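K.L.:
Below you'll find the structures, each written out as structure tokens.
All of the numbers you see were taken from the coordinates with simple rules; none came from a lab. Predicted model, so just to flag it, every value in this text is computed and none were measured. Cβ atoms are built from the backbone, for glycine too; each structure is taken alone.
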Structure P
Amino acid sequence: MASFTQEKFDLPRNLRGRSIHLNVIPTVSNLKNVIDKLIVVDGDVSQLKQWEKRSYAAYQTSKIKREVMNAPTKERRTNLVKQHILNQDPNALGASCIDIYLVAYVAENVKPGKQAFIEYVMQQGITDKPNSAQAIWQVGKGDGTYLGVLNEDGSVRDWDFFRKWVNGLSIGKSKVYNKLVRDRIPEIIHQSGKSFNIRTLSHEEYIKELRNKAFEEMNEYAQSASNQEAAEELADLLEVMHSIAKVHGYTFDQIDEIRKRKAEERGGFRERIYLIDVEE
């Protein structure tokens, strides 16, 4: 079960230059349904309904579409979306996303609950239509609970998320890697409490990065200073080779059969033979 910090702080009325009273009336389409629909249609945005497209655009979902679709669990999916929200300029986010913050703001600064929220929205002149006020509540509270950052009454569940949203992330302090990593690395980074950005490579990019990874692991093996270090680096290299075999349509057993055939025909490398020259 996820744990959340309970160190409360005052939520400001302005979210890093983004007014939370303007352009916050959404179409009634929740984030969960949009993501589920994307998975069903294999990412074909043209098959989304108009109101679903509005929610899709509000979260700038195009930037993380494949990563979210390929996430193995609901928790991984929502963590990707939360991290994505924190990485965006609030001014670039649409109504559906900002509504999460507005619901939290009212719950923490005025009173939690649907009725108090609708009264606040009407009194502040955000809208004079009860249906629109209810739509803001429905989307903001619904998406917020789906992401695990709000409670059912609209109050904040994950104060750490809101603290980062309000303060912004220190992008300048990020260490840039730009390389292929093992599948569980994002999960491990998340568990450490650090923020990160990832994307899913295309097939062509994947092949290129696997080749780069093979060179990286071979170089690390070449620099190993002990038998134990060599074994660790060889294990990494072997993992890369398994993936390379698969991407080219072979199992590793098939690759090993080819190795055996070539060893029978031309031998291996166990005799330490070093060829100096051959007379022409």
Structure Q
Amino acid sequence: MTDKKPELSAAMKSKLEPKVFKKNPIIGTKFTIAISSAKGGVGKSTFATNLALALKQISCKVGLLDADIYGPSIPKMLGIEEKPKSDGQKLEPIIKYDIQCMSIGFLADQQTPMIWRGPMVTSAIKTFTQKVNWKNLDFIIVDMPPGTGDTQLTFSQEIKMDGAIIISTPQEVALLDVKRGIKMFDKLGVKILGLVDNMSYFKADDGKSYKIFGDSGVKRTAEEFSKDFLGEIPINPEVGKASDNGKPIVELNSEHEISKIYLNFANKIKSSYL
């Protein structure tokens, strides 16, 4: 009797090997940066929109892709109500404030619920990445939906992602989901550029800062996972008001203290890639 184990056939070996996905760049773009969290309500769309506008202000050619199929926010934040044109093969991005934009919200009525199963979401994402006529972009900023589902998998496995920025508020209940998102990107081989602490504090008229959602939770999480901590963005009512009115704070007032924070992020990204 022998302890020699039977050799596996080539076919069986291939089934046991981890699947290698072919990652395609988004045509017409140089670099794809995802703005993600895995948690809803932490300001991803606000961050994505203002970062795109900040990159534009420092002479980058920028696109903004709203990948949140179930809850698109970009149309409202940019005040876009028109529908994109098509030549029958590709959609033309809508240009607003000199950035190229695309969202499912441009194609459906604002109050129409997207009651779609996963394959339909995946199909929409592939349309936006393969059948939109993005033109000569330095960066495309992708506003990711919350969670770790179909959209995240499609981007991570099939699209060349050059980096992801993780947004969170500092309280632990938000960071529980954020940690799952970090592990997802690590597992799927997407480089995390760093974490941002959004709505980190409120500065009152008396000059004092109030840590409404807790203190330094995002920074601790960055340290826990050996990721860069990119900085804090305070709560400011003017930011929400500007987005509600369709002209985000960076475009409305580039000298605003919040705008300067976004411009700092933009300069860091530009210097890292261009």
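K.L.:
Among the shown structures P, Q, from which was the value 51, 36, 33 of Cα extents along the principal axes in Å, for residues 103-214 alone calculated?
P.N.:
So the calculation was done on Q.
K.L.:
Among the shown structures P, Q, from which was the value 25 of relative contact order in percent (Cα under 8 Å, 6 or more apart) calculated?
P.N.:
Attributed to the structure labelled Q.
K.L.:
Where is distance in nm of label points 7 Å out along Cα→Cβ at positions 47 and 239 largest, in which of P, Q?
P.N.:
When distance in nm of label points 7 Å out along Cα→Cβ at positions 47 and 239 is computed for each of P, Q, structure P gives the biggest number.
K.L.:
Another question, if that's okay. A value of -0.51, -0.67, -0.72, -1.06 was derived for log10 I(q)/I(0) by the Debye sum over Cα atoms at q = 0.16, 0.19, 0.20, 0.33 Å⁻¹, for residues 119-166 alone; which structure in P, Q was it taken from?
P.N.:
Derived from the structure labelled P.
K.L.:
Let me ask something else about it. Suppose you compute distance in nm of label points 7 Å out along Cα→Cβ at positions 23 and 207 for every structure in P, Q: which one lands on 4.2?
P.N.:
P
K.L.:
Can you spot which of P, Q the value -17500 was calculated from, given it is helix-only ellipticity at 222 nm (-39500 (n - 2.57) for each DSSP H run of 4 or more, over all residues; to 500)?
P.N.:
Comparing all candidates, it corresponds to P.
K.L.:
Of the structures labelled P, Q, which one yields 53 when percent of Cα pairs over 27 Å apart is computed from its coordinates?
P.N.:
P
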